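Once you scroll down, you'll see the structures, which are given as structure tokens.
Only the coordinates and a few stated rules stand behind these numbers; no lab work does. Note that the structure is predicted; figures quoted are calculated from it, not measured. Cβ atoms are built from the backbone, for glycine too; each structure is taken alone.
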Structure I
Amino acid sequence: MIFNIIVTAVLVCIDQWSKYLATRYLIGNGTVVVIPHLLGLRYVENTGAAFSMLSNSTDFLIVVTAIALAVMAYMFWVKNYGDTFEKICFTLIIAGGIGNLIDRVLNGFVVDYFEFLFMDFAVFNVADVYVCTGIALYAVYTVYTEYYRKKRGNNG
């Protein structure tokens, strides 16, 4: 449990540091091209959730996020639910949730800055990467383990 909390704290610090840098260096500069035709950096204030859903619902998002994070932290850190890989997935999700929650509480919005230049897609941040990676890994892992559980059951 302590290890997961330390990892979460480090991940949150990386997220907050990247948002500090975005705030300091990107405001008013438009899109800064990092990799031509692929990736740029652009400062955006997002008052909503993913893809700007629920824009201007900061108080609601704060409450929902805080409750979801508390439930996940309790299940995975206190009750020790899940195996090691599941804990890694949920540590990523919790770290991302905390990073964006800090922004919402302190600023009333989330600082986003990564922008894909080759398609019209949402601008996002490191915390979003943590959450999406954690969810994607957990989904693949769940499908994989269920597939092999059923396969073993049919051969058994």
Structure II
Amino acid sequence: MFEWIEKPQLPVNIAKNQKGLSLVEILIALTLLALAGTFVVSNVFDSLREGEINSAKIQIQKLEEILTDYRRKCGRYPTTDQGLDALVNNPGESCKRYPPNGFIKDGKIPTDPWDNEFFYESDGRKYTIISYGPDGLEGGEDYDKDISSEEL
């Protein structure tokens, strides 16, 4: 009823002539793939860094627009002591036309792309806004360089 079918046997000489990839060839291919991957990842990280820097510049420019509005209504910029907090909390009698909900809609002072607070300094007539970059420290070079409103 059941008939056994035997697998055909390859001749010994054909089986020996079958070639695959050697370990060295596999390692070379993996090394080339790793090098190509490193190049791609490096370009992606460079684009990400550039995007974060541009985002910090845009945020500083937006804060400058808000500070201009503050000056228009209050007659001067917030002082260093009042800080950017004056944009969300009325500093008191010094600004009689302060909007009931502040100058920033959600009532929160934005942080830079690295989640650090912006440095703000002002004498009431002029101001400086600085993002200390990804390291959060004053100074720095290349990617860690500070981003200042004075340089925009």
Structure III
Amino acid sequence: MPHLHEKIDFTVAIFVVHETRVLVVLHRNLGKWLPLGGHIELDEDPETAALREAKEECGLDVELIGERPPTTGDGTRALIAPRFLDIHRIHATHEHIGMIYWARPAQRCDLVPVRAVDEHQDIRWCTAADLKALEPKMTDAVLWYCLKAIEEIR
């Protein structure tokens, strides 16, 4: 998807956990192990973007984990808050504000993810030990989020 602004975009990252494993993808263009995720489109809120990206990138429907406050007035729709937020530099003049969600598969199924071949070289369910053995090595930040998601969701 093209950038919405030359200086900054909003993105979602979805750490999907099932039992003691987290789903990660090897990004085709970046050559890095990452969670599911992508840009929030103009006609989306962050929650909708997270659900769409998960479905597009692995074929699974997911349930976002978090608290949704009660809505008390017309014209207001409460959203599930991301577990974390970050801002990360893409290149010298462009950054992403990342909304980081925890999720689990929405229904019991065979949990076989379908790799988005245009975007990913590989897709895997990984335990904490598996994450530390991945090649290429996962960045410290992504590894921390993966381990934290496994710890909090199991």
message: When mean count of other Cβ atoms within 10 Å over residues 42-49 is computed for each of I, II, III, which one produces 14.5?
response: III
- line: Re helix-only ellipticity at 222 nm (-39500 (n - 2.57) for each DSSP H run of 4 or more, over all residues; to 500): value -21500 computed from one entry in I, II, III; matching entry is structure I
- request: Identify the structure, out of I, II, III, from whose coordinates Rg/Rh (Cα atoms, Kirkwood Rh) was calculated to give 1.05.
  value: I
query: Who wins on distance in nm of label points 7 Å out along Cα→Cβ at positions 50 and 74 among I, II, III, i.e. which is largest?
result: II
field: relative contact order in percent (Cα under 8 Å, 6 or more apart) - structure with the largest value, from I, II, III
entry: III
